[in-house]
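In the part that follows, the structures are each spelled out as structure tokens.
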Structure P
Amino acid sequence: MRLSKSLCAVVGEAISTMGSHATLDVLFQTAGAPGDPPNLSHGSKWKEWLFRAGLDPDVDSLAVLGNILEEFMDLPPLDDPDAREVRTKMRVKVQTALEENGLRYFRFGRVLPQGQMPGIPEPKLEQRKSSGPVKPSNVEDLLMVLLRGLRRAMHPLTNRRKGAQQLIFSNEYDVQDMLHALLRPWVSDIRPEEFTPSYAGSSTRMDFLLPAHSLVLELKFVRDRTHAKRIGDELIIDIEHYRVHPQCKVLWCVVYDPDNLLTNAEGLRTDLEGKRSRENEELIVKVLVV
């Protein structure tokens, strides 16, 4: 379905208040927006990318629109009174734009034509030859899906129905446990909290080792602005520890930055990502900021 430019402009304006280029790039990619991010300013980039999704015949543009709007529309009002007032006005503006285009937003990221209600999936969606979900073709694809979708996976747990205890992901251990739970249906051998060999007189406890893939996941939770400035140095030390681990050939450094405290996430990735070689030791490093 083609999305009007006026609707895309309103949604783009609303979404632009939620984070940096890097944060919203991940949001649009996990929402299913096609292609690479447009090389445009923060004010017009999201409008153009959403409009492009509506022109692609292979893309379910309403599903993409709903996924993009879910966090903005469903999360409770912000603590800051001024920010809360702005968010409330923008939500009303988005709802009005949807109605003018014959659409309506429903909780949990569903945008449907007016008069159509969310219902039970069509039978054809349940006709599967396999009893389980289709696994991505390799562990890298699997990790990319899980990590980019980490915030979306948390959303129903932090916004539970009335009377149910809300879960809070406020520190590194909370997010590690969430990631561990997401990995378990897909990877049979996950070894959390193994020690690396000693480097410069000390060893460190790794987060997750996937021995079948010679891969280690290291997750950092950005706690505050001071910690954000130290993340790069911490990862440099971790990389040297992992480089001498006999079972680690690939290291995924995952930086969870819920409050957008990193001032140059792309620079961090560029500086640390790549192949590290010394003597007979080689390590491939990948950096992903969520």
Structure Q
Amino acid sequence: MKQRRGILPFRLLALDLDDTIVDTRMQVSPRVRRAVRAAVDAGVHVTLASGRPFHHARLFANDLGIHEPLICCQGAIVQDPASAEVYFHSGVPLHLAQEFIDFVRAHGWDLCLFLDDRLYADRITPFVRFYAEYSPIEEGLYPVDDLKSFLCREPTKVVVVTEADQATVVNHLLRERFAGRLRIVRSFSQFVEGTSLAASKGQALSFLARRLGVSQAETMAIGDNDNDADMVAWAGLGVAMGNASAAVKAAADYVAQSVEEDGAAEAIERFILERCHG
């Protein structure tokens, strides 16, 4: 766990979704819901920072009364939930996306990619269907004959879907192959995703803070998985869930309880709501 920085009132709160405020049943608990809404009502800028696509993240935002721009697709997109205006977008360079496709094909892994708010795959396998159902997007899943030939512009991100025990190997091999060229993150036990180096939750949160006129010291972020580590590290107060990976806990200022114990609500109550009402 890192050394805590100076304490200021927090004006911007970034929340990961899966296994942070959304539990294994895909539900937001009543306590977490109350805490998030109370933070919004207290005038805190609250955003979601997720690997999920915009249209799915927006469903959670609408449900929770969140109106600030959302950080989606591992930070590759910052988009307004009301107008759908895109404030930031950084896609995977085309030549690297094509190299990624070749590398994944050579290993026989299942692959899909996001382009123009659509999910594309040239093999609709059970793994790909699982990913599409786990991260549903408004435009749906589109089969194509050949992803590499089809691709003519930068995709938002590329995704390998595999068995959970195989994902560690996939993550290692992709990081080794694309070191210094793509950002490779394991966003879920079965998902390994590639984005541009300019796309990460931490960089997107920095962008959003500047847009909202909020300093780094006034920013708080809560997450659990490796793709949250740079966001948790960047924030003035970084919070790791009790169920977080070792990388996130190492980047954090504070470790909350697990998602099943409403750890996100605990942190919001302690560091935001108690100060607002105290």
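Since every read-out is calculated from the coordinates, none of them should be taken as a lab result. Since this is a predicted model, take the numbers as computed values, not measurements. Cβ atoms are built from the backbone, for glycine too; each structure is taken alone.
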Exercise for the section: Identify which of structures P, Q gives the largest calculated value of distance in nm of label points 7 Å out along Cα→Cβ at positions 113 and 177. Expected result: P
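Which structure, out of P, Q, was relative contact order in percent (Cα under 8 Å, 6 or more apart) derived from, given a value of 22?
Numbers: P: 12; Q: 22.
It traces back to Q.
Among the shown structures P, Q, from which was the value 17.0 of Kirkwood radius over Cα pairs in Å, for residues 9-160 alone calculated? List each step's numbers first, then the result.
Working: P: 17.0; Q: 16.5.
Comparing all candidates, it corresponds to P.
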Exercise for the section: Taking 4.8 as the value of distance in nm of label points 7 Å out along Cα→Cβ at positions 17 and 209 derived from one of the structures shown (P, Q), identify that structure. Expected result: P
Exercise for the section: Assuming 65, 49, 42 is Cα extents along the principal axes in Å as calculated from a single structure, say which of P, Q it is. Expected result: P
Handout entry: Per mean count of other Cβ atoms within 10 Å over residues 217-224, the highest-valued of structures P, Q
Key = Q
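Suppose you compute helix-only ellipticity at 222 nm (-39500 (n - 2.57) for each DSSP H run of 4 or more, over all residues; to 500) for every structure in P, Q: which one lands on -14000? Walk me through the numbers before you get to the answer.
Numbers: P: -14000; Q: -10000.
For helix-only ellipticity at 222 nm (-39500 (n - 2.57) for each DSSP H run of 4 or more, over all residues; to 500), the value -14000 is produced by structure P.
Looking just at volume of the Cα convex hull per residue in Å³, for residues 25-80 alone, which of the labels P, Q belongs to the structure with the highest value?
On the way: P: 88; Q: 72.
When volume of the Cα convex hull per residue in Å³, for residues 25-80 alone is computed for each of P, Q, structure P gives the biggest number.
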